[in-house]
Structure 1
C-alpha cells in the first residue's frame, strides 16, 4: 500500500493519520513475513524428516512381500484344513488318509466309500476257471524264450493257463 492509495481513499486524512495507517500496514506485512519464514523453516524440517524415511519403492516392496507372505500363509492354512478334514474322514472310515484326495468332506466321504467297497471285494474281477492246465506242446520257459516280443505276447495269450 502506498500513501497515494490512502489519500485517494481518504482525501481528508492528515499526514499523521496516513503515517499511522502506513505503520499498521507495515506491522502487518512484517508479521506476515515472520510467519512465512517460520513456515519455510517447518517445511525444511519436514522435508529433512521425510528424506530419512524409506521411499515409496521400499513401501511398495514391503507391501508386495507382505502380500506374498499372506498368500503363502493362506495356502498353508488351506493345506492344513484339507489334511485335518481328510484325517477325520479317514479315521471315521478306518482307511489311510493318504488315499483321500478330495477337496471337500463330501468328496472324501465318497472316495472312502469307494475304497471300502473295493477292499471288501477281492479286488479283481471274477474270471472263469479254465480247469486243469492242458499241455499244448509248449512250456512256459519256451514261451518266455521267444525273441520276438509280438510273437511272445501272442503265445502268452494263447497259453495263459501256463502263467
Structure 2
C-alpha cells in the first residue's frame, strides 16, 4: 500500500513535468504540453483570484497535477473550471487523481466547477467524485459546491472516499 501523495502548489518549471508531458503525448493527450506553453507565454499561470495549480508528490517525484481556473467559456462569477488533471501511468490506481480533485473541491473559491473530458474512464472517474454529466458544448461534467468548496456535494458523495 502506498502512502497518500503530498499535495502542494505547483509552479513551472517543475522537475518531472517533462516526463509526464512525454507520457501524456504517448497516450494522445496534448494538454500537458499546452499547460507548459501557456505557462511560458503567460497566457495561463493560474494566478487570477481563486485559481490554483496543485501537484501531487511522492517524496520529490511529481506524480500528477490538476488546476482550477475561472471558467473561460461561461465568464460568470463563481464558476470555475477543473483543468489539466493528469497522473503519470506509474502512479495510477493509487488515489492520486482523486486526492488532487478532492483537494481542489475543498479549497475552491467557486460555487460551481465545470470540466471537459473525452474519455469514458475520465467520465466515470468524475461521476464517482460527485460530478454530474451535462450536455454542453464546452463541458461534459459539473459540480455545485454549497459553500465555495467547504461542504460535501449533494447526493452524499464523500470526497475523502477512494
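Each reported figure results from applying straightforward, stated rules to the coordinates on display, with no laboratory input. On a predicted model such as this, the values are computed, not experimentally measured, just so you know. Cβ atoms are built from the backbone, for glycine too; each structure is taken alone.
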Legend entry - Value -24000, calculated as helix-only ellipticity at 222 nm (-39500 (n - 2.57) for each DSSP H run of 4 or more, over all residues; to 500), assigned to which of 1, 2: 1
Legend entry - Origin of the value -0.83, -1.06, where log10 I(q)/I(0) by the Debye sum over Cα atoms at q = 0.10, 0.17 Å⁻¹ was derived from one of 1, 2: 1
Inset, instruction - Check the numbers for relative contact order in percent (Cα under 8 Å, 6 or more apart) across 1, 2 and tell me which is largest. - result: 2
Legend entry - distance in nm of label points 7 Å out along Cα→Cβ at positions 31 and 143 - highest-scoring structure of 1, 2: 1
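For which of the structures 1, 2 does the calculation of distance in nm of label points 7 Å out along Cα→Cβ at positions 71 and 103 return 2.4?
2
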